[in-house]
Every structure is written in C-alpha cells, then in structure tokens.
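Just so you know, all these numbers are worked out from the coordinates, no wet-lab data involved. These numbers come from a predicted model, not from an experiment. Cβ atoms are built from the backbone, for glycine too; each structure is taken alone.
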Structure I
Amino acid sequence: MISHALALEADLRRRIRGEVRFDDGSRALYATDASNYRQVPIGVVVPRTPEDVVEAVAAAREHGAPLTMRGGGTSLAGQCCNVALIVDSSKYLNRVIELDPARRFARVQPGCVLDDLRARAYPHGLTFAPDPSTHTHCTLGGMIGNNSCGVHSVMAGNTSDNVDELEILLYDGTRFTAGATSDEEFARIVAAGGRRGDIYLRLRDLRDRYADEIRARFPKIPRRGSGIDLTQLLPEKGFNVGRALVGTEGTCAVVLEAKVRLVPWPPYRSLLALGYPDVYTACDHITEAMEARPIGCEGMDDVLVGDMVRMHIHPEDTKLLPDGKGWLLVEFGGDSKEEADEKARALVARIGGNPSHKLFDEPEEEKKLWRVREAGLGATARLADGTETWEGWEDSSVPPERLGRYLRDLRALL
C-alpha cells in the first residue's frame, strides 16, 4: 500500500495544478465527515480546475485506486469516507459560473456552497428550492450526490427535480453532458458510437424491458432519494440520464458542472407554528398542512426542544413556540404580507386536532424559529449524561399520510 500510494502521489504531482496531500495530517483530517464513520484515505487532491479532476480520475484509474468526491463533508452516513483518493471540490471549484434570471437557471461547479448560489439568486427574486439544514456549508455537488431535500423542497421538489443537466466524467475517462434526451438526440448519440452511445443504448434497453415494473414498484413518495432513479428513464420523464444519476453518491460518475433550475422566491412570507400534544399527533395532520400548498414545512418534538434548552442553544428562541410537545412549522409565501398571512389563517381554520398556534408577523422572529429547527442536529449530539450520540444513517422516506403511524412504530422499537 505504501509503495502504491507513493507512486500515485508522484504521478498526481506531475499531472495537476491543484494541491496533492498525502501527509498524515491531511489524511486524518479527511478520514471523517459529520458522521461517526472514519476511514483513512490513500491521499487527497484539491483540484484547481475541472481538468485537474479529469487528471486525478485518470491517475486513480491507472494506479488501480478507488476515488471518492467530497463537498462540504456535512453528510451523516459516511458518504465522504473511504479508503480511496479523496477529491475535495469545495476549495477552488466553487463558482456560480452563470446565472440567467430570465430563463431561471444557473450553472455551478460541484463545490459551490448552496447559500452562495442562493445569495446570487435572491436579488432577482429567485432561489434554489432544496435547502437542507446544512445550507451554509453543503455544496451543490454533495446535494446532487445525496438528492437532498430540505424545508422548502415542498415548494419545488428535491434536488433531482431541479437539475436540468450534468456534465459528468466516468471512471474510464468518458466525459459528456447528461440531461433529458429526445428520440432524435438518442439516435444521434447511439449513431456516434463510443462509450456514451453504448451506455445510452443499454439504459434504453433496460428501461424498455422493465418499464411496467418500474412504474408499478418504485415508491411514489416525494422524498425518495437513494440510488439510481430508474423512473427518470421512462418516456414520460424524457429519458433523463442526468436526473437518474442524482442520488447515486458518485458511484456512477463524477459531476464536473451542473445546470440547475431556479424558482421564484416569494417576497413576503408568514410562518405558522402549530402545537400538538405530541409529535405523533402533529404528524397525523401533516397532509392537511401540505394540502394548503405551503412553501416550507418542518416538524419538531419536545425532546429536541428540551435538548436545546439543556445545552443553551437558542433557549430564548424556543419560548416562541406555542403550547404543545410536538410542532409543525408551516411557511406560506405571497406577493404581499396580507396574502401570506391569509393563507396561514385559512390553514388554522380548517386543520384538525385543535392545535395551539402562533402566526409570526416579524421576519426576525421567523428567522429565530427556523434557527431553532436548524440547530437541532447539534442539540442532539450528546445525551443527557454527556455521552455522544452516533449518527450513522440518513433520513427515512415515508409517505406523509403514514408519518404519524411510522413514528409511533419507530418509537416502540427504541
């Protein structure tokens, strides 16, 4: 392993302009992410250009080394950890290459931090809808690998719904742009031959053989985000190879650049907090909240809030919540404050369970309450006796109408 690593390091130093780090300190630093996993990498490359990534992949291939791309390192299931060559795109490949407000799209490099993209889009009344709680640090490349969602994904879907094209690089060096593919374009790609033509031909054959089964058996839930999304290859989805790759965690291809959709961001917003006796009851009414077409929706329970108070994480802000032990936070948008407020009041009037409620009119109070929700992960990092918890999995995906029952059954197992 040592001689193999030395040869790989020497080759990389000859081939790329970026940073090559094979020292013990760098390898230790990149051995973990936000999860409890730890795997010491062979070495680390910090590319300065997309061509550096191409050369790093070529070197890894020629030396028989696995390769793992890394963004912000915010994942909870060890996606960034591997005994491999780690390629960190966050330091240099982090630009918003293009932002077109009229056509509502942006081109970004994989290391672009989500909040940097949103900051560029906000002056035009636009945003990128998926926004995980790690939005200040997570990268678009990581979100594409993970098919991330977030509070405001209820407004315009998860990451795959907002990706138009991906410029990708395969381990064998093949490089092309993947997106929706018309029959005419498919014919041109296949006629051109080569690795791309072979891949598209095989994917089309796979789709044609299993289309009925894919339609029947793939879960029809809004936040299905793991693995190759074969539904994107169906004719009604436009044979979208790019979107099919969203959620594959870099196992099939490296993303060099992405064209993503931007959606209107309402100029006025109202946040409604609904308090229930417990989080299970709160989740029993989640479908009613979603039928009101909010732009954002989240939930919290008294355990999370109690942990925050105990650890002195925004303790004063938690007092903004209405009475209860389980809460739904439902955000509405509009062209005026009155319009957004009216949508919230309409939900209060018809939602079941007789919840306590509070409508927040001040933007600063709304920010404080969202800050409470986003700080939840840090609040649950330690147990009451001071010992650490061990995150080792990602979110569950559950049909909204079954969420209350799911949480009750999950709690019974613990």
Structure II
Amino acid sequence: MGFTEFVGFIAACMALNALAIDVMLPALPMLHADFSLTDPNQAQAVIGVYLLGMGASQLVYGPLSDRYGRRPVLIGGLIVFAVAGMLSSLTDSFATLLAARLLQGVGAGAPRVIAVSLARDKYSGTQMGKVMSLAMMVFMAVPILAPSMGQLILLVAPWRWAFGALVIAGAAVLTWTLLRLQESLPEEHRRAISPRAIFGAYRITLTTRTSVGYMLALGLVVGGHMSFITSAQQIFVDVFDVGRSFTLLFAAVAVAMAVAAFTNSRLVHRFGMRRLSLTGLVTLIVLNVIHLGLALSGNETLLAFMLLQGGSVFVFGFLASNLNTLAMEPLGHVAGTASSMIGFFSTVTGALIGLMVGHLFNGSVSPLVGAYVVLGSLALATVYYTERPAPALAA
C-alpha cells in the first residue's frame, strides 16, 4: 500500500467502530418501543455493551497480533464483526441483542488494535502522529454521515436493517484486507505467546510512566466524549425538541471533530503533541465551565448548545489522536500488546463513564457538561503529573 491508501485503510478500520455506534443512535427510540423497555435510558445499553466488548477483547488481540502478525488477527476479528451484525438483525429478544452486540464489540476490537499497531509498525514520532491525524480526519466523516444513514434506513426499513449496513461495511473492510494488506510485523520481531511473555509486555506497558499517564488521560477524555454520544439523542430530541433534525444537528457537531483532526495534522509538527494536548485540556475545561453556568441558569438555547458542544468535540478531535500517540510512543517494541492495553483501558473506561452519565440524564444537559468539567480537570492533572520529571531514586 502507498501512503494515501494506507491512511485510508487505517481510517476504515477505525471507522467501523464509529459506524457501529452512530448508525444506531436514531434507532434507540424504536428499540425502546419494539422491546417494551421500561426505562428510556435502557436502549443506550446497545452502545455500552458494544464498547465493553470492544475494550475487553483488545487485551487478547494485542498479544495475538504480536505472535501471529497483524493480518490474520484482523481478518478473524472482521469475520466475527460481520457475523455478530447478522445475529443482531435477526433476534427478537433484547437480551440476545445485547449479547450479539457484545460479540460484535469483541470482533471490533481487532481493527481497533491493529489500526494503531500497523501505524506504529511503519512510522514513529511525529510522522506516526501525522498518519493518525490524517486517518482520524477521514474517519471523522463517519460520525457526520452515520446518524443520517441510520435515519434514512429507518425511513424505509425497520431498525434491523441498520445492522445490515454494518455487515456490509465489515465485509468491505475484510475484502480490502484480503486483497491489499501485507503483513507489517516481520517474523523475527514476533513475541511468543506465553504467560511470561504476555505479562512481561503488559508489565513494560504499565511501568512506563509516561505511557500510563497519557493512557489515564485518554480514558478520561474518551469518557467525556462517550457521555455525549450516549446522551446525544435524548438531549437533542427531549431537551431541544428537534425531532428528525437530530441527525443533521449531530452531524454538524461531528464536523468539528473532523476539522480538528485535519488541523492537528498541520499543527503537530510545529507545536508538538504535548503542547497541543495541554492546550486542548485547558480549553475543554474553560468551555465547559462556561457551558455549565449557562445550563444551570436555564437560559441555554439550541444555538448555544451547538456552539459550546461543538467546541468540546473540536477539542476532543485534538486530544484523542495526540494522547493515544503519546501513550504509544515509548512502546514500539511491544506495540501490539501496548495498543491493546491502551485501547482496553480507554474504551472500557469511556464506556463505563458514558453509561453512568447517560443514566444520569434528567431532561437537561447539566449532567453531561458537569462530567466534562470533572473529567477534563482530572485529565489535565494527570498529564501535568506525567510531564513532571520522575523523582530521583535515593542513593
């Protein structure tokens, strides 16, 4: 693959996860009605269990890809993703749907891990940061388009056909992988699968101070973004009463993330990932302190929400790429396992935070905005501590 195709392929692997989440957002009220759920917030679980499956599975895919290579692991995960999509579309039980979504998340863990590992295999430092930023820019088209795609499907077909779209997308990336992807991990760099080797790689990851710090910050930032994703449909529809315009307004907010990814790819060489991350976290906190004051005053309008939430999503576009790359930077020799650990922590942390904040929805935006303030402050404190020189050992 050439550089441009490689960036596109990385973006496609990442985009499967966004598609699997965002295409379902317009269908949440239908799930609530079809399965006779007692609490409107219960439908959010189809997002949460998917994220939990994706996060947990990454702990397995990392060591597997370090032992057997990136390509076969990616192929296996994509097959599981597509099959689980079929199961999701056929079930008449909400419990079975959640189980199928959990399985689909397990399959999606492979492209999540392998995308970052492929980039780390081929590039390092700011060049890796540029690859990930460009991939993020392409990938961000999915949150812009997916809810509208889901809405279009629902206009002509039941919600089950949304899962059919996921099956097609998974099959398309699988075909691309089979036809074009070459193995990026040479035989001599592969690590044996054994408890000692696996725990050794995890020990390296969890004892590399800077990687742990950035991983913690990434998990907190992802938690804020997942809180928005899980609450978005209810906020737009229940708080601001926009009806079917939800998908267009959600897409307008998502544009901010795509613009941020593009901007980051231009600025990362000039200012560096660390400075951009610190600036982004401070900006996130300030924006949401202002937003929280406005929300608590009872004077927030849809336009104000769009501008302030769009600002938060814009900042997330900077932080997601830079924090992930900074966490991976010292770990090239265990890239697959490191990527799986970082992906596991950030995804599971983000999913749990998103579910908790989503269940706190009370007909206002205050729980979401308050969560952003708390999570942003904790992430900033973590990065600040991480950037401090390690204390010298006593002689």
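For the reader, a short list of remarks on this structure follows.
- When distance in nm of label points 7 Å out along Cα→Cβ at positions 166 and 286 is computed for each of I, II, the one that comes out at 2.6 is I.
- Given -11000 for helix-only ellipticity at 222 nm (-39500 (n - 2.57) for each DSSP H run of 4 or more, over all residues; to 500), calculated: source structure among I, II: I
- Structure responsible for 0.96, with Rg/Rh (Cα atoms, Kirkwood Rh) calculated and labels I, II on offer: II
- Which entry (I, II) yields the derived value 46 for percent of Cα pairs over 24 Å apart, for residues 110-301 alone: I
- The greatest value of FRET efficiency 1/(1 + (r/R0)^6) of positions 102 and 278 (r between Cβ atoms, R0 = 35 Å, to 0.05) among structures I, II is that of II.
- Answer label among I, II for the case where relative contact order in percent (Cα under 8 Å, 6 or more apart), calculated from the coordinates, equals 27: II
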